[in-house]
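Structures incoming, each one as structure tokens.
Values in this text are rule-based calculations from the coordinates and carry no lab data. Predicted, not measured: the structure shown is a model, and the values here were computed from it.
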Structure I
Amino acid sequence: MAHWLMLSLVAMVLWGIVGLLQKVTTNRISADAVLIWDRIGYVVILPLLVIHTHLTNLGPKDMIIGTLDGITNSLGALFLYMSLESGAKASIAVPLTALYPLLTVLLAVALLGERVSPLHWVGIILAVVAAVLMSLETPAKTEAAVELPRAA
């Protein structure tokens, strides 16, 4: 198995667990609080990253782009948490927001001049169809959902 594929599969498993944790936490605490604790989780692994990263060769533009990445990532997470806190099902909201690469593809084509093959366009169209189908809600019958007590 290629190294990149193994790393991608580990990321997929971890993000799959994250989707569940995001719903469980927003059932218990506010979206704002979840984002704060989420970022504390980043701080916990920060020493490992600093040890293996060369920050001395970064210019101001690199730092600005990195900071913008962090800001947009945090805002995206906050809006997902607010969606889950507002009652969205994790099985719908998390996969729906995970379709963000569709926007990345469009931006890469428009702003970076990247090319997308016809087969990839078919995949993009199918992903949009999947997003629409996933977001459709059917009238729910009595659901036996387990409610976790909400923290004060």
Structure II
Amino acid sequence: MSEENKPVAKIPRLEELAEFRYHLRTFLSFSEGASESLGIAAQQYQLMQVIGAADRPASISYIAERMILRHNSTVELVDRAERAGLVQRRDDENDLRRSLVELTAQGWTMLQKLVAMHLVELQSNGEELMQLLGELQSVKQMDEATGENEKR
């Protein structure tokens, strides 16, 4: 490494963050593969998670917010999942301008399988991810207690 490209100072916790990102991406890669192994896209699994875990009927706006998608992208995703038989739309009785999205029986079955697969993966490979997250959080708390974050 040339002198001009040498880092001025070591970046605190860069290695830990990089390792955490690696393990997070590894889990996301597993998730994509698990979804595809059952014949659906990873985004469709995420859509089913949002709908299945919702504590209220899932509107397009709610789904878009939870998936961090634009409204029109969410509509397209719901359209594809509806054609695949995973979800169905129904009219919102309180607001006829919008529809609500719910899982079909096929969607619930698929979601159950995928959740089980993800929990097994986390049980076998999630410990290091959680350990790294804990380390990063404890360092942050230590910095806050000592005032280190104010010096940066």
Structure III
Amino acid sequence: MGLLSKLGMGKKTSDNNTGVTTPYQAIGGENTVRQLAQRFYDIMESDPVAAELLAVHPQPLDRIRHVFFLYLTMWLGGPNQYEQERGHPRLRARHLPYTVTPKLKAQWMYCMRKAMYECVNDMNVADQLLKALDQLADHMVNHEDEAG
């Protein structure tokens, strides 16, 4: 089942070439996605809950903020500049060199949840996107949390 189906989208519109409403359009397009990506990293940088997650990211975060914006735009059904610039996402392969634990995944989702609820006005769409992102984030986990 694709993202559009999961979100109950695919309604006919007259404002795009595909004839469907994408999640990208439903949340407000480029401006909202850019705000979401920026806010996500703002939270990561400022909230102590995400300190361990921030520590594993390359600094400064300028480049990764941009890449994340491009990825979210593509994932939500917007313009696909991500693949044009960076190739297929291969998210799991791109994350394999890093230790991604359930704890880091929880911190990532914490930042995304806060950013999503701040940036997306339609809470039903926000909830559905968070559910899909949680499943995607589960797939990135490649190590168990350390005991202790």
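Identify the structure, out of I, II, III, from whose coordinates volume of the Cα convex hull per residue in Å³ was calculated to give 198.
Considering all the candidates, the number was obtained from II.
Tell me which structure, out of I, II, III, gives -23000 once helix-only ellipticity at 222 nm (-39500 (n - 2.57) for each DSSP H run of 4 or more, over all residues; to 500) is calculated.
Among I, II, III, the structure yielding -23000 for helix-only ellipticity at 222 nm (-39500 (n - 2.57) for each DSSP H run of 4 or more, over all residues; to 500) is II.
Given that relative contact order in percent (Cα under 8 Å, 6 or more apart), derived from a single structure, equals 37, which label among I, II, III identifies that structure?
Checking each candidate, the match is I.
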